[in-house]
1. So mean count of other Cβ atoms within 10 Å over residues 8-15, computed for just one structure, reads 16.4; which one of P, Q is that?
2. Have a look at P, Q and say which one yields 4.8 for distance in nm of label points 7 Å out along Cα→Cβ at positions 32 and 80, as calculated.
3. For Kirkwood radius over Cα pairs in Å, which structure out of P, Q has the highest calculated value?
4. Suppose helix-only ellipticity at 222 nm (-39500 (n - 2.57) for each DSSP H run of 4 or more, over all residues; to 500) works out to -34500; of P, Q, which structure was it derived from?
5. Match the computed value 0.45 of FRET efficiency 1/(1 + (r/R0)^6) of positions 48 and 72 (r between Cβ atoms, R0 = 25 Å, to 0.05) to one of the structures P, Q, and report its label.
6. Looking at structures P, Q, which one was mean count of other Cβ atoms within 10 Å over residues 16-23 calculated from, given that it came out as 10.0?
Structure P
Amino acid sequence: MTPVADHIARISTKLGKLIRHYRALEKEHEKVKAELERRITAEEELRTKYAAIEQQLALLMASSGETDDQSRKELERKLSLYIREIDRCIALLGD
């Protein structure tokens, strides 16, 4: 082979390896991306469950009557927030 043909063959071999490596990295990237999406979904579910449990705890503490001043104020704040949100939704439905 001529030196030019030899050089082209080496470049072609290296390019083939590079393409295979690139495709392997693409597959790995897709797997990591899918795993990230699964973890984000799981985290969102956990946050939702946590919020629900916090609400249940606040309701239990309020219904037990054994709340301190700070807990009562926090409950009143949350209730006011809920009432405002309900009022806003009713206003939107009325439009």
Structure Q
Amino acid sequence: MLDLCVLGALAHGESYGYEIGQRLEKSGLGPIAGGTLYPALLRLERLGLVLSDWRAGTSGPARKYYRLSNEGTATLRQASADWAVFVSNVTAIMEVP
């Protein structure tokens, strides 16, 4: 699920790793360790779902910025629809009569 959550975080605009982690934490996922987040970003990049580029920092080292590719956007849309169906089905099963 982390990969889809990362795609969702990037749907709000391009960002660098630390900021993505902060978005995920503020969304209620709790802190995401760099050793978990950065491999997910690399995996998404290798799959062609995320694009990246390095940019010079204004007050520190260069940062690698990530953004959704067109395929990443399409994947997120489909996954969101699938997730909505899944949640609906689970909710129906868990309803107490």
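Read-outs throughout are calculated quantities, based only on the coordinates presented, and are distinct from any laboratory measurement. Since the structure is predicted, the reported quantities are computational estimates derived from the model, not experimental observations. Cβ atoms are built from the backbone, for glycine too; each structure is taken alone.
1. Details: P: 10.4; Q: 16.4.
Checking each candidate, the match is Q.
2. Details: P: 4.8; Q: 1.6.
Source structure: P.
3. Details: P: 19.6; Q: 14.5.
Largest calculated value belongs to P.
4. Working: P: -34500; Q: -18000.
Only one of P, Q returns -34500 for helix-only ellipticity at 222 nm (-39500 (n - 2.57) for each DSSP H run of 4 or more, over all residues; to 500), namely P.
5. Numbers: P: 0.45; Q: 1.00.
Corresponding structure: P.
6. Details: P: 10.0; Q: 17.4.
Derived from the structure labelled P.
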